[in-house]
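Each structure below is given as structure tokens.
Derivation of every value follows stated rules applied to the coordinates shown; laboratory data play no part. Keep in mind it's a predicted model, so treat the numbers as computed, not measured. Cβ atoms are built from the backbone, for glycine too; each structure is taken alone.
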Structure P
Amino acid sequence: MTAAQVVQSEWTKIRSVASTVWTLSLAVVVTVALGMLISALSSNEFDNMSTKDRLSFDPTFISFAGMSLGQLAMIVFGVLVVSNEYSTGMIRTSLAAVPQRGTFLFSKIAVATALALAVGLVTSFVAFFLGQAMLGSHRAEIGDPHVLRAVIGGGVYMTLIAVFSMGVAAMLRSPMLSLGILMPFFFLISNILGNVDATKKIGRYLPDQAGSKIMQVITPIDDDTPYGPWGGLGIMALWVIAVLVGGYVLLKRRDA
């Protein structure tokens, strides 16, 4: 089977699974809706903010407040894309049809990544424009310095979250085990390490903490992070590459 045929096969698999549509749709709805809500609340509270908070006010980043929950759906999407075949036993049939395991894995990831990127970019742009509408006079414009970078970066961030989850799922194979590790990691462990003074310097190098810098336009006054938006995205990309390599190595070495 040629690489093009494998890609076509993986596209058919992904779009024929109902969970794909539901998880990606949920990512859009949750990210946009929560971003609009937080933007509206921030606009109402702006006059009551301290001088320090006003100087650090980042209308672009605020419109992405829903990313914290929207990435939940992207994690589920990434895990299910890879691990569904293991849970159903179809992985044996797939590997029999495509014995080149690298071609099989990376064709699957390439198709899912392209889909995640399309959804992520749409989500990011919609969240930005609707969030800015809620901010009223405090809004940012897409043509303002660094705003377009942040908006595109939001879509890339969501995509990398999904791809990271694919790599973890490729290593663990079990959807329940993968979700059981990824959910606490992103929604509990990362937040704790990133906000506790004793571990803050470690937490800033975790994939979500580093990657989210790409969505910032205004750096908070007390932020001493030693890297900028692109550096943070680079750190996240290194995490993604590491888990993808791990998934590939384990797929090559073990039985289906």
Structure Q
Amino acid sequence: MANRVFQGVVYQMKEAVDRTIGVVDETGAVIACSDLNLVGEMREGVVDERLPSDEAFVRDGFTFFLFSANNHSYYAVMVEGTDEVAAHYAGLLAVSLQTIKQYHDEKFDKVNFVKNVVLDNILPGDIYAKAREMHFATDVSRVVLLIRVTSGADISAYEVVNGLFPDKQKDFVFNISESDTVLVKEIKRGIDQHDIEKLAASIVDTLSGEHYIKSVVGIGTPIANVKDLAQSFKEAQIALEVGKVFDTVQYSVS
């Protein structure tokens, strides 16, 4: 996916930049280039330079400028030439490509989409259009669980919960505050409420027993359509507030 995004930008810019320009990935492979003959070539050690993001460097007649698409993936812009103009082009291209890649990732990030639906940050009429664009199943049964840390947050509760649900195509985990983590869990249709409560209790037990994090979980009503996720989330919030009012000692409330 990144290759197509970068190649599209490079292709549009090749007329404005009168030099060969391209992008190198972490393996050293040229994954996009205005000279298609160079795509697939290896530029070993380029991304390993790990220089500060505001410094260009020269190698084999090209000027390179590193950029990061996220916290884990690094790329380098390559511009033909070793002069100041090449360095200037490389810097501009790096900023542009980084911004475009981040926008693209956000646009097609299912977790971000689910978060926006849960928090009611997307218009109802746009939900289905966006879901179709992302190939997101809209008529699957899901439930929203709101995990709230009450004490002992030396380790991120988000990281723990995220690790408990590795299927990122079915279950979605995200933070909404320093203490609150949301889990949108795909469930079987007609699942017993007791089974959902057991799931919530197991999350609390894991956080407490393995990581010394005390927490409570609010459970929303299971829903059968993505548009109702916001309502399930609101019910999970209310469940926690009701639990506070009645001073419940239960691990989960619903």
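Identify which of structures P, Q gives the largest calculated value of distance in nm of label points 7 Å out along Cα→Cβ at positions 198 and 214. Intermediate results must be reported in sequence, preceding the final value.
Working: P: 3.3; Q: 2.7.
Ranking P, Q on distance in nm of label points 7 Å out along Cα→Cβ at positions 198 and 214, first place is P.
For which of the structures P, Q does the calculation of helix-only ellipticity at 222 nm (-39500 (n - 2.57) for each DSSP H run of 4 or more, over all residues; to 500) return -24000? All intermediate terms of the calculation are to be shown ahead of the outcome.
Values: P: -24000; Q: -13000.
Traced to structure P.
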Using mean projected area of the Cα convex hull in nm², single out the structure from P, Q with the greatest value. Q
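Comparing relative contact order in percent (Cα under 8 Å, 6 or more apart) across P, Q, which is largest? Intermediate values should be presented prior to the final figure.
On the way: P: 25; Q: 14.
By relative contact order in percent (Cα under 8 Å, 6 or more apart), the leading structure of P, Q is P.
For distance in nm of label points 7 Å out along Cα→Cβ at positions 150 and 230, the calculated result is 1.8, so let me know which of P, Q that is. Could you put the intermediate results ahead of the total?
Working: P: 1.8; Q: 3.1.
It was calculated from structure P.
Looking at FRET efficiency 1/(1 + (r/R0)^6) of positions 126 and 222 (r between Cβ atoms, R0 = 30 Å, to 0.05), point out which structure of P, Q has the largest value. If you can, show how the numbers build up before the last one.
Values: P: 0.45; Q: 0.80.
If we compare FRET efficiency 1/(1 + (r/R0)^6) of positions 126 and 222 (r between Cβ atoms, R0 = 30 Å, to 0.05) over P, Q, the biggest value is for Q.
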